[in-house]
Structure I
Amino acid sequence: MRQEPVIPPNAWNNGGHLLAFWRQTFAVAEADVRKLIHDPVELLTRMTQPALWLLVFGQVFAHAQIITTGGLSYLDFIAPGILAQSVLFSAIFYGISVIWERDLGILQKFLVSPASRPALVLGRALSAGVRGLSQALIVYVLAFILGVHLHPELGSTTIVLMAVIMGSAIFSTFSLIAACIVKTRERFMGVGQVLTMPLFFTSNAIYPLSMMPPWLRIISKMNPLTYQIDAIRSNMIEGGQSIFGSGVDFAVMLAILALLIAIATRLYPNIIN
């Protein structure tokens with residue numbers, strides 16, 4: 001007689017819990033994305049910074065020819081760095097919205113909802129990723145207008161967008177952790193200003209790792225922005241070379257994101273205290 005496989009009694013419950021977790025995550029992300037949809041002016045203001053970097057800084061240094069970029073024109077080299085920079089600058093101040101929501105009483109409603117703490121944190125990370133995609137669109141359009149040699153393949157563009165989402169999620173979660181610790185808008189703005197410049201200038205955004213002194217190269221390899229830029233540059237630009245390989249880039253970013261989500265999940269309820 002054929003024996004039927006035994007299904008553990010909690011198997012369906014586990015699947016149901018997982019489905020509920022992702023529903024809660026996407027619900028939180030959708031709520032944040034709606035804010036962006038209803039505020040298109042924010043998209044226009046986000047164009048200013050990457051436009052200035054590409055049109056002014058990139059053009060001047062390309063003309064000066066003082067930075068060796070391994071066969072790429074300087075404008076080609078810097079475009080992925082500016083994309084990652086614009087994602088960083090918008091994501092690192094993402095935590096201030098959490099402080100606003102706490103002051104308005106919205107955050108308390110999230111925390112007493114059935115949604116789990118990891119779903120709340122991951123949902124915000126995903127919504128930051130969607131905001132990062134809007135930055136990618138802006139930089140791609142500017143780069144195309146300026147004659148940057150972009151990769152035309154869909155696969156390469158998809159990898160770039162994945163790197164943008166991952167980077168946005170990392171820095172927005174990092175921002176959320178900072179917001180949970182400092183808890184006030186004034187302190188948070190100061191912390192955000194302190195964090196952005198070191199992260200940017202210790203990465204390979206505007207100069208290659210080979211130009212850095214050894215001590216700065218070590219710091220750069222501990223900077224998640226370096227791995228995001230490496231993945232973007234090798235897939236966004238024709239002739240762009242990866243230093244670490246896309247597999248390593250995404251593995252490092254995923255590990256950092258998992259660690260930050262674990263920390264943010266533990267700290268998130270403390271922001272209302």
Structure II
Amino acid sequence: MNSITLRSPAKINLCLSVLGKRADGYHEVGMLMQMVGLFDDITVTRGGSGIGIQCEGGEAPSGESNTAWKAAAELLKAAGRDEGVTIYIKKNIPVAAGLAGGSGNAAAVLMAMNRLLGTGFGRDDLADIGSKVGMDVPFFFFGPTAFARGRGECLTALPPGPSFWVLLVNPGFETSTAWVYNNLNLRLTKKVDCTKIAGLSVQNIAEGLHNDLESVTAAVHPVIGRIKEALLAQGSLGVLMSGSGPTVFGIFKTETTCQAAAHNLSGSGWRLYPTETLTESPFAEYL
């Protein structure tokens with residue numbers, strides 16, 4: 001086998017609570033994270049020399065600044081190997097959108113290379129390697145549903161709840177996670193226990209959505225509030241910004257109501273992605 005293609009999913013945060021500032025400069029968080037059915041396609045091919053990377057679609061960089069390239073370099077370093085791989089990414093997930101598209105790409109590369117090169121790393125090993133690239137990367141080894149703590153790198157896999165439909169709405173610009181955290185006022189965070197809504201009904205999850213970062217992004221980008229109002233007007237059970245934004249999602253009872261909302265908002269100029277939460281990880285066979 002010289003090539004592997006994986007589907008790399010997006011994630012949403014059903015709950016994101018910032019608990020405090022750590023001695024290492026990072027923030028202590030508690031997050032309930034969920035994979036959703038919006039995918040990038042990642043193909044990793046063994047051969048040649050060095051790490052080559054090409055991206056089609058989206059605004060992701062092709063080169064050493066891409067998280068997938070960094071993941072490949074970290075795996076080769078951890079394995080003590082000097083082999084060539086080529087990475088091809090077909091982007092569908094918006095970049096810097098609060099959906100961890102780049103982190104999922106990095107995880108997919110680690111799993112594909114682990115199989116192609118026979119490096120024999122287990123899930124915890126791969127998650128540890130991934131944490132050197134980004135704090136959302138380890139989630140993709142524990143999803144589709146997981147609780148994250150620490151800086152986001154300490155994961156507990158959870159039994160997936162019932163699948164439900166979400167409409168992802170992206171206003172078409174990027175946000176910086178570092179900027180959002182740097183402008184967060186810890187005195188105003190609510191320090192919600194994100195474990196409380198895990199495994200509940202869709203209605204209860206919708207009622208318990210929480211994100212301490214939302215107020216920071218929404219203060220600079222009022223469109224966040226307008227998107228939330230639009231989704232609620234379409235009958236969404238609950239709305240929330242994912243991660244550091246700017247993507248907002250609304251929870252819907254059925255595919256029909258979700259697709260209808262997407263149709264009704266199609267003239268807004270926003271990027272609309274009706275999709276379903278995942279109850280099984282697309283990476284399962286590689287772990």
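Values in this text are rule-based calculations from the coordinates and carry no lab data. All values reported here derive from a predicted model rather than from experimental measurement. Cβ atoms are built from the backbone, for glycine too; each structure is taken alone.
If we compute distance in nm of label points 7 Å out along Cα→Cβ at positions 221 and 253 for structures I, II, which one ends up with the highest value?
Largest value of distance in nm of label points 7 Å out along Cα→Cβ at positions 221 and 253: II.
Comparing I, II, where is mean count of other Cβ atoms within 10 Å over residues 125-132 highest?
I
Once volume of the Cα convex hull per residue in Å³ is calculated for every structure in I, II, which label goes with the largest value?
Greatest value across I, II: structure I.
Kindly point out which one of I, II the value -8000 was derived from, the read-out being helix-only ellipticity at 222 nm (-39500 (n - 2.57) for each DSSP H run of 4 or more, over all residues; to 500).
This value belongs to structure II.
A value of 0.90 was computed for FRET efficiency 1/(1 + (r/R0)^6) of positions 205 and 261 (r between Cβ atoms, R0 = 25 Å, to 0.05); which of I, II is the source structure?
Working: I: 0.50; II: 0.90.
Attributed to the structure labelled II.
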